[in-house]
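Structures incoming, each one as structure tokens.
Any read-out appearing in this document is the output of simple, stated calculations on the displayed coordinates, not a laboratory observation. Keep in mind the model is a prediction, meaning the values are calculated, not measured. Cβ atoms are built from the backbone, for glycine too; each structure is taken alone.
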Structure P
Amino acid sequence: MPQLLRFSGALEQDPAIAEWFAAKPSTLAALVRPWFAEWRACGADVRELVHDGCPVVCVEDAPFGYVHVFTAHAAVGFFHGASLPDPAGVLVGAGKSMRHVKLRPGVATDAVALTALIRAAYHDIQGRVAQERLPAAPA
């Protein structure tokens, strides 16, 4: 398993997140605010920070999700989205690992599917962090 991406400076509740939401267009920020709250509610080990201009959630310092606002849509993103189960087919992206769900004003979101992805991403990163803690197998 490749080494996990790590971000320093994650906090239990980063005040920069509230500032980020306040600075975004309210219509688009409203699309991702409840999903960021869903990320936060995953567990006591969730930490957050603003990285590359968007709110990110981590377990310890290993990122697993983010939200972002663009000109005409918003996104709920997953650092290891390519490995997540997505039976509803809501994830988009073709990168090696990252995927996201696009949210648009006036377009319904599959809340059940997105909630399941958020939970799966949280459990996935917990497993990845635990796996890194294991001692290396002898050669």
Structure Q
Amino acid sequence: MRALLDSSAIIFSFEYPNSNSRLVFDLVQEGKLSGVVSEKALAEVKRVFSLRKNERFLFLLEKIIRKNFEVVPRSEIGREIKYWRGKIKEKDLEHLATAKNRKVKYIIALDRDFEKFAEYHTPKKFVEKALKIRGFETEY
């Protein structure tokens, strides 16, 4: 099973160890779930943590993500970006284009802008409905 994690899910997985986002992130690390992220999501995660953490943390974070996730470069999703532009907010376009390009069945995020797409699941919904695991009470 393949899932695209939006930057929000990755950030929550580190900010809240007892969260559904962390459950998903851990399953990717354990090889039980195939994780995909857009190049933009990786940059967003690094930007957010650059304000809160040190360089060593950022280095290790990027290493963990690159080792366990397929990081899809912008150069590979140009056609999808053109097609989906205007159908979702610009800030989410690259994430959607990445999911469509890689034919990912699940977009794991906390972003209502994805609600009109069948692939969208909050971390809680994904954990409970797709993985059939009892998750944490929170959506994230």
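Overview of results
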item: helix-only ellipticity at 222 nm (-39500 (n - 2.57) for each DSSP H run of 4 or more, over all residues; to 500) from the coordinates reads -13500; which among P, Q; result: Q
item: Label whose coordinates, when distance in nm of label points 7 Å out along Cα→Cβ at positions 4 and 124 is calculated, return 1.4 (choices P, Q); result: P
item: Distance in nm of label points 7 Å out along Cα→Cβ at positions 68 and 84 - highest-scoring structure of P, Q; result: Q
item: Which of P, Q yields 22 [relative contact order in percent (Cα under 8 Å, 6 or more apart), calculated]; result: P
item: Per mean count of other Cβ atoms within 10 Å over residues 60-67, the highest-valued of structures P, Q; result: P
